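Following this line, the structures themselves.
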Structure I
Amino acid sequence: MASSVAFSHDFAFDPAYGYDAPDALLGIPAPPAPDGFDAFWQDRHARARAVDTRPVLGPVEEERDGVRIHGVTYTSVGGVRLALPAEGPVRHGFVVGHGYGGRQEPGRDLPAPLPGAAVILPCVRGMGERGRVDGIPDLAAEHVLHGIGSCDTYVIGDCAADLWCAASALTALVPELAGAGLPGGPRLGYLGESFGGGLGALALPWDDRFGAAQLTVPTFGNHPLRLTLPCAGSGEAVRAHHREHPEVVKVLGYFDAATAATRLTLPTLVAAALFDPSVPPPGQFAVHNALAGEHELQVLTAGHFAYRGMVAEAAELDANRTRFFGERLTAAG
């Protein structure tokens, strides 16, 4: 297992947060669930599953790596219509969450971990040009605070719903995946990095259409601890808001990715970093440590930070995810 590495940097804080080895990070727990945690998420999921997503497949936007990439629109919770690129059909299905800042193009999200995969890459509400929604800011530091005064209005809950609705749109568009979640049917895979990793931890425990997941440097883990840790990411905006509104901890308790991970039983591969100025590593490891089902860990030297050896570690992670999903996902057809 990798050990912590000291980097030269200009941050006013230590992006390793005093943890000099993985063993110390592996002891970080998840906060206890607040009252009604499961019921809150089960209700959100039920409402999202009831949405008629009415996906519409657009023309081919790009063709590479053996896939055709289409634009797609679908309806999510609240009647918000979102646009996303998707690649078309075969034997596996994946939903791929994005980081804060949105998604302008597929990038490293393609090719898929497994050959013959249909991949839907949702742009969650408020993020980027394809996910733009009136009234929701698209800057990360503002987006992460939108509606934070109440569990029912906090945008993070609606972003999780966008992932559930993306899965519904995918299974509607690809007949081979229509049986996802049914006995003997295929199971979808989920990939999410940073913001998308935290959203995945929040969304996946409640949805039986998924069979395996990869969460890379996931955010939103252990909010009580995160509120004590300075960072360069969206968590700093939450920390500043908390100083003026300490009561927000009651809302954050329902959106803690580590707490949700205690309910996540599907096989999960986590890539967590030892050094990360944007998503504090203690929160990342808290998500991994809390997982209730089979899980694997790949320790990264750093996240959200360029370093020597980054390309090799990314290639290793790509190989691990191909093996991981290949061993655990049921093929359609």
Structure II
Amino acid sequence: MSQPEPPDTAPPLPDILIFSVPFHPSVGGMERFAEDLAFGLTELGYRIELATRTPAAADDNAPFPYPVTRVAGLVELARAMLRHPLVVFVGLTFYDVLLATMLRRRIVLTHHGPYSHYGEARRFTAGNIKRWMSRFYDNICVSRYLAGWLPGQPLVIHNGYRDDVFVPSCGPRPPGSFVFVGRLVTEKGVDLLLRSFARLRGMRPDVRLTVIGDGPQYAVLVALASALGCAGAVTFAGAQGPAVVATLLAQHACLVVPSIGYEPFGIVALEGLAAGCEVIVTRRGGLPEAVDGFGWVVEPAVDPLCETMLAVCAGESHRSEPGLSLFLADHQRNTVVRRYAEAIAAFVRQ
């Protein structure tokens, strides 16, 4: 006589509220992380609600496979928190974490920056308080570099990239074609890139640079390109969506990430590798982790960046197989989401 099948004793999947102050239609790394995490956990069968303080655009009807609650104050946020026993924070926002603590929610903090502004010299800051506060919760950092800012031993899970969007292309890539993708702000180092590019152009007049992004420095950088005498070889393409960025990356030989400030990880570097580019990053924050030996790592200065760009023009490469394919597979969106699901389950079991 056959024995009956044992009952399914697997614990139910946690019911989760993801709270991210920035979210669609705002554009940035944290917004993309929140969207990818919510989407991936929903695909795995979790019941997800996402709460944000970012208002919807008037003409935006973007569909999401999970409810998105746009809160204006603490009362609305408290109601959303009370609907879920577990709250995953995209970044530590002080009063919101205190609110979740008072409501006796289980809290997981994901960290996407050191809570310190580039160039800040004060010793007593809100960032210091946030870093001290993190010791009382479960923590996940997007890089080993970032984990070094926080007390204890936070779990490290690298960011992932959208492998359904950023794929290699067999199309032609002019050997002297360089591209930047990111916000046009001081810490992203676009002025450093322009100065290095202008010097490179003196040796290789055929080189070209495309700057994808927008921000407060847009006009300043356009003027700098003109002052450096390289405006005719630089295209400012403005801000673009992921699909257009992927298409443009596939048309360039090399992505440059010239950050001079704190860079928690650098998803754009992964995207460049996945799109088939050579990738040059500066030795800042988590950027070396984002290329892991498959890209070029340089000091953020004109001479080393120019020399490396010249080497790329000459056909030198740091891309190597099969290691690069394995590295990228390890950072695909679904792979990273599964790591988060495993980490959350482990925190809940504690």
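Every number here is computed from the coordinates shown, using simple stated rules; none is lab data. Computed from a prediction, not measured in an experiment: that's the story for all the values here. Cβ atoms are built from the backbone, for glycine too; each structure is taken alone.
Out of I, II, which has the highest value for distance in nm of label points 7 Å out along Cα→Cβ at positions 166 and 294?
Of structures I, II, the maximum of distance in nm of label points 7 Å out along Cα→Cβ at positions 166 and 294 occurs in I.
State the single structure among I, II that was used to calculate semi-axes √(5λ) of the Cα gyration tensor in Å, giving 29, 23, 19.
Going label by label, the one that fits is I.
Taking distance in nm of label points 7 Å out along Cα→Cβ at positions 62 and 286 from the coordinates of each of I, II, which one would give 3.5?
Of the structures listed, the value fits I.
Give the label, chosen from I, II, of the structure having the highest value of relative contact order in percent (Cα under 8 Å, 6 or more apart).
Checked I, II; max of relative contact order in percent (Cα under 8 Å, 6 or more apart) sits with I.
Have a look at I, II and say which one yields -8500 for helix-only ellipticity at 222 nm (-39500 (n - 2.57) for each DSSP H run of 4 or more, over all residues; to 500), as calculated.
It traces back to I.
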